[in-house]
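Bear in mind these aren't lab numbers, they're just calculated from the coordinates by the rules spelled out. Small disclaimer: the values here were computed from a predicted structure and weren't measured. Cβ atoms are built from the backbone, for glycine too; each structure is taken alone.
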Structure P
Amino acid sequence: MIPLRAPKVITRHRAGWIYAYSMDSGALGALEPVAVFQPRPGDEVVESAVWPDLERVVYTTLNGVVCLTLAGDLVWTSDFEPHSDQRHGHRPGCALSGDGRTVWVYRPDAMAGRGGTDQWVVHDAYSGAILARRELETVGHGAGHHVHPVDGSIYLDIGEGQDGSVILRGSAGADGEVEFVKYPWWDRCLIDLAPDGQQFMTVDHGQVDVAFHRHPSGDVLFALPVEAFGFDPEETFVEWSGGYLTPDLAVVTLGGEGQDEEEWFRYYLIDVRTGTLSSEIAVEVTNPYELVPLGDGSWLTDGPDGNPLRWRSLLPSPPSHPEG
């Protein structure tokens, strides 16, 4: 049984402010923010998450994590020690758990010059107290959090640049203690979790295929190499983008270069029930990462004013291959 889901809120950062948008309204077209948060003076926001009731925001900077109310009052903060003067190469990330009780923070301490390796830290969302900490055997630049829509576990995809990508999962055990699991890959990038929670999608770090895995075991249900889409793997690759449009349909992105070194990309729908290619789809975007599927049949693109655009009607297009 799928439990009641908290309203989904996404954020965008613009001109020093954090804008929150609700995905549960069903509104299409240009979205208007439902709340706007002002970070503390001097804070440069790296990543943020907003509570479903829109009353609080948590965000990371290069040197800490901060929780504020909508009015701008400080709820709690946790500094990353020692302070790092490195400006580039490390992007701390954060996510709010599905029940709103915990905040999960990825700290790329190695690249920040703090010594040792990275950390994954779980904070009490109300007080900021540290509930759990996992020392990681990674030297990552950044990471993406993915909250499981059914059981509330948290996936973390750590990017280590040319060294690959590491995927972990954290969840609360029977005794309330946080349990951490590391998947046995260094060469797969986590793209998305299925909206029904039954599987997840990864792309090979070398971009030669896309795979779909059973949750939570990680067992491969099926994989599709570049050749399955009718392209030459020497000239075409799978982008680290896409995701689940619905529980049954996933968007996979392929890219490459034409004869004149002009870059191209195309989107394809995969029927995850059968593991087969459904159709190519036409979406007007400027880069392969602009399309963000939401899992309910809709997706986001970037609007001209910085607000996201939400769409729901896909147009199939006949399969076409670039010349050359």
Structure Q
Amino acid sequence: MKHRVVALVGPPLEMYRVTSASAVFGDHGPDIPTHYDFALCTETPGPVRTTMEVDVIVEHGLEALTTADTVLIPGWCPGPEVSPEVGAAVRAAHSRGARIVAICSGIYVPASLGLLDGRAAATHWELTADLAARYPLIRSDASVLYVDHGDVATAGASATTVDLCLNQVRRDHGAALAMRIGRQLAAAPHREGSQRQFPRLPTTGPVPDSLAPLLDWITARLDQPLTVDHMAARAGLSRRTLTRHFTDQLGVSPGRWLLDRRIASTRALLEETDLPVGAIAQRVGLSSAVNLRRRFRAALDTTPAAYRRSFR
């Protein structure tokens, strides 16, 4: 049975978050397995006004949440007030085991239900003061992309919708499927939730727009013994300047980003192939089975063999 994702929307609806989520959870053609159904619901079925000043017809009411495995709240443009009917429907879904995924102002819904009390939550920087005043028990964090507690997940900005949804796919079906969907969407390499939500604009220099070309170059050469010095030389930057770019734009050091990519590729190869650990180590640039096992355990607190048994 497919995992049912139901997006709870209200007017005025910002479509970007909805279409981003549906792109992850929707149909990806015959070459990628379909594990999700995606639907919309609203408190009062019928036309829902969007920020583009056109209406979207939403046929399902709150009863759709009774069969949802994931309740996605892609912003809550009506404002911080949540009607008793919406609150009761979301609480009931959470109580029976559905996960709640809130993006940007969507955080007001789980916040109003106490689902984030005593927990960290990724928030949009414009909302942090209001959330702190309304819900002082929530540890709002405007610096990270998303926070995923398993039963409740939050993302601060619209642009992090794909990141958070891909993280849900990774939790459900492993890194390999998430990477395949991400590649089809031409999404950037997976960004961990702890990366910065609002990176500062790059300073002037050899990489004036973004680090994307360098990241693509690194990802295509994971099997090679790359170092931070190699990365800096490719970018035409000093080691110190490159480190500053990574810290400012991604919230991690170049070495850490490279290791994260190698671990992600290791996970995909463990899931999709029968290659021995030593061969995988060579493919992802971790040099030896011993080094791969050490790095893998440090990153995921498990062994490659145990991970393969769980996800192969």
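Quick notes
- Rg/Rh (Cα atoms, Kirkwood Rh) from the coordinates reads 0.96; which among P, Q: P
- Structure (P, Q) behind the derived value 0.25 of FRET efficiency 1/(1 + (r/R0)^6) of positions 152 and 224 (r between Cβ atoms, R0 = 25 Å, to 0.05): P
- Given 0.85 for FRET efficiency 1/(1 + (r/R0)^6) of positions 16 and 184 (r between Cβ atoms, R0 = 25 Å, to 0.05), calculated: source structure among P, Q: Q
- Parent structure of the calculated result 0, given that helix-only ellipticity at 222 nm (-39500 (n - 2.57) for each DSSP H run of 4 or more, over all residues; to 500) is the read-out and P, Q the choices: P
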